[in-house]
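J.: Structures given as structure tokens follow.
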Structure I
Amino acid sequence: MVGSKTSTPSISALTLLKTLTPTELFISFSKIGMSGFGGVLPWARRTLVEQDKVLSSEEFSAILGICQIVPGPNIVNLAVCIGSRFAGARGALAAVLGLTLGPICIVMLLAILYTHYSYLESVQGILRGISAVGVGLIASTGIKMLRDELRFPLMLLVVLVTVVAASYYQLGLGWVVLIASPLAWVLAQKKARKL
């Protein structure tokens, strides 16, 4: 065609073209579930965005945002959303089973061991150390997600309002969502027009 432009598809367009079977979703989410002791969100982002490139960073953040305001564990909600997006109800079930099956078996084994050895100081010290690692992993994921928001600096207002409402005023999730959502919606509209 004369005068037509050849353009490279965006990352979002490329991820829409990617398809995953329920088996691939089960395997991918099994890796995520078995990688994250104390929290799998950092591993989910690394696997889905950075390694497998199933989602763009922006898509991951958007899906996670939705998953955080609905009832249930965020990571399970994420597995349901991503599994259903790529393979319908069977994909959602496969992703959730992949995410939870291995860890459930390990936690049951650890619970048995804990009942027998929890009195040991070394066991108590290990548990304190593991909790610090979990905090660091969650913080690193937050920082990576924050980088996405720096592309449209006004969205940092939403981050600030959310942090102040949740941390300083210690409001519950429902109140935080009610307070931050109108600002987020207005700024998301401006962001969408700018892109």
Structure II
Amino acid sequence: MKKDLRVQKTLHAIDQAIIALLQKKSFESITIQDISNEAMINRGTFYSYYKDKYELIESYQESMMSDIEQLLYKNITGSSFKDVDERHLQETILQMFQYLKDNRTRVLVIANSLGSASLAKYFSQHMFDFYKVKSREFGVELDSETFTNYLITYITNAHIGILLKWLKGGCEESIDEMAMFIETFTINGVFKTVGI
């Protein structure tokens, strides 16, 4: 148990170090020595957890997407879109925004480190896969595979754009307000347009 606590403290120190360093300098100019000094650990300790600073950031991405996917796959179920309870869908969207708000610092660390475009691409690919799976599960048949791919690309990129704007703006709008935007733009707009 002591070892686990020590590991948690070390990982937390590394987290806090990268966050603090990004306030002072660009990700590209941050070295492992900088992170180690800031975290008050030696370089060897850093390397026992991460191969390099990119793997550190990738671990944030993977953890974030795993949590979000778990939330979405667990809560959005059924054999057709009509099976999805509207209140349940709203609650899922609210939970996702709450998760992102709670993890805002980490999401922004990813965006500041790898760039918003890289984060958007990573997030979009995972969301694309999610929408594709759900479209098949719900028996949604659109005009063509090409049309489906472009539609899903449109939705995922719109969502990441909204999420990043909100997070970078300090989450000034309430979670309820943001959920309403997503519902209005996506469910009442795009989905109804294609007859879902």
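J.: Taking distance in nm of label points 7 Å out along Cα→Cβ at positions 49 and 177 as the criterion, which structure among I, II has the greatest value?
T.: Once distance in nm of label points 7 Å out along Cα→Cβ at positions 49 and 177 is worked out for each structure, II has the highest.
J.: Determine which structure produced the value 16.5 for mean count of other Cβ atoms within 10 Å over residues 97-104, calculated from the coordinates; the candidates are I, II.
T.: II
J.: Taking 19.7, 78 as the value of Rg and Dmax of the Cα atoms in Å derived from one of the structures shown (I, II), identify that structure.
T.: Numbers: I: 19.7, 78; II: 19.3, 58.
Attributed to the structure labelled I.
J.: Separate question: Between structures I, II, where is FRET efficiency 1/(1 + (r/R0)^6) of positions 113 and 153 (r between Cβ atoms, R0 = 41 Å, to 0.05) highest?
T.: Structure II gives the largest value of FRET efficiency 1/(1 + (r/R0)^6) of positions 113 and 153 (r between Cβ atoms, R0 = 41 Å, to 0.05) among I, II.
J.: When you work out FRET efficiency 1/(1 + (r/R0)^6) of positions 41 and 137 (r between Cβ atoms, R0 = 30 Å, to 0.05) for each of the structures I, II, which one comes out largest?
T.: I
J.: Which one of I, II has distance in nm of label points 7 Å out along Cα→Cβ at positions 105 and 161, as calculated from the coordinates, equal to 4.7?
T.: I
Since every read-out is calculated from the coordinates, none of them should be taken as a lab result. All values reported here derive from a predicted model rather than from experimental measurement. Cβ atoms are built from the backbone, for glycine too; each structure is taken alone.
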